[in-house]
Structure 1
Amino acid sequence: MDTLDPLFDLTGKVALVTGGSRGLGRQMVLAFAQRGADVVVASRKLDRCQEVADEVEKMGRRGLAVSVHAARWDSLDALVERVYAQLGRVDILVNNAGMSPPMPSHEVTEQLFDSVVGLNFKGPFRLASQVAARMRDGEGGSIINVSSSGALMPLPGVVPYGSSKAALNAMTRSLAAEYGPRVRVNTLSPGPFLTDIAQAWTEEARTSTPSALGRPGRPEEIVSAAVFLASPASSFVTGALVRVDGGLEIGQ
């Protein structure tokens, strides 16, 4: 491993990333491992998690693949128990799992509404609160809640998604106050990124955005902000919302 700036060195740390098998989650998993962390890759499909965990192992770090339903509290509680039993600690938690099925608001079913809110807010609340309590009673840690620019601007057609992410933003500030000073809790707010979801976008959406940089982000461009929030480099940052959206025009 190349010599790292100590502010960004994660050697000896254990990171847990939900939704870590693909997209931005996978990028964060690999970035943490490259900087010395052991990483738990948690998502619904175990085989995909194992593929990413194998990549972590090839870097000389421990990789643990766990299948989890990130909206169900019993599944999340079992995840926490397994991680602490096998790795002994969690220093970095990334609540990254989420969903945003497009649908006119008047057609949203109760089941769909509950699914979206469950995965984007109910589940992250449970996981963050349970890990935060253990971090507080241990050596502290950093929690990163992955939100969306959709929580900050009008987003018709996916109202439950934007609303649940806005709730996640509010949760971040409250948990930061509740579990500080030993636990830091921050929001990472991505704009449009060219992950696998972008395959369903129009060609225009894949090449341009109404932002200062004028384009969607590349998946690897989430890394610097994620590592910053996870590492000692952000030791005086908590309760914050860090936008990684290319200067998206918010509030129109």
Structure 2
Amino acid sequence: MDPLFDFTGKVVLVTGGSRGLGYRMVKAFAERGADVIVASRKLENCEAVAAECRALGRRALPFAMHAGRWADCDALVEAAYAEFGRIDVLINNAGMSPPCPSHEMPENLFDSVLNLNFKGPFRLASQVAHRMSQGEGGCIINVSSTASLHPAPAVVPYSGAKAAINAMTVSMAREYAPRVRINTIVPGPFLTDIAEAWAPEKREKQPVAMGRPGYPEEIVTAALMLASPASSYTTGAMVRVDGGQ
């Protein structure tokens, strides 16, 4: 095990951890020694990923929750601390981006997008950061989007919520330092479940320097780097993994 990326004995919580980028991050940490908490809406999906991690010799807690609801976020934190006694790394990864013309946006969809992409992550990060600061410290990684920096048409609430995540990261990094490090990963176009709705040509080519969308496994190194103790002087940072958008 590379000592820079040895997470043996660490506890890592990932929301949206049953598929896509979240799944890849769960497996990457488990493969490097971490015990994991896999949180997502469907328990059976979480259990399947937890079983894969247990097969690696890790402890794994599957937990069904809606990442946009504060009560669910609080229940997740309580369950994690009851099972493991601490959280060393939190990855706020759950999100969604349904396109809708702004003038047709219903209030309930607007609220749903902001709840999942900002309100819930704020609650989870704030509660975990507070506990980390009272204990041995830790690391939080918020997953944003290039939509926060290069907003596209018809995704105003999503772009706004992810821009809020960027601001939240900087603010909380200052609020909970020095015991807690808080950073942001800013992914570009990735071939996750969302890409199934893309036109075929967009799954092959993207208007970025690399000329293509990213593969889910290509998010892993950014997460490992930010969570590593070797990144002890990195906080409030925004790491773009977008193919050069």
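Once distance in nm of label points 7 Å out along Cα→Cβ at positions 97 and 113 is calculated for every structure in 1, 2, which label goes with the largest value? All intermediate terms of the calculation are to be shown ahead of the outcome.
On the way: 1: 2.3; 2: 1.1.
Comparing 1, 2, the top value of distance in nm of label points 7 Å out along Cα→Cβ at positions 97 and 113 belongs to 1.
On mean count of other Cβ atoms within 10 Å over residues 129-136, which of the structures labelled 1, 2 is highest? Structure 1 gives the largest value of mean count of other Cβ atoms within 10 Å over residues 129-136 among 1, 2.
Bear in mind these aren't lab numbers, they're just calculated from the coordinates by the rules spelled out. What you see is a predicted model, and the numbers here were worked out from it, not measured in a lab. Cβ atoms are built from the backbone, for glycine too; each structure is taken alone.
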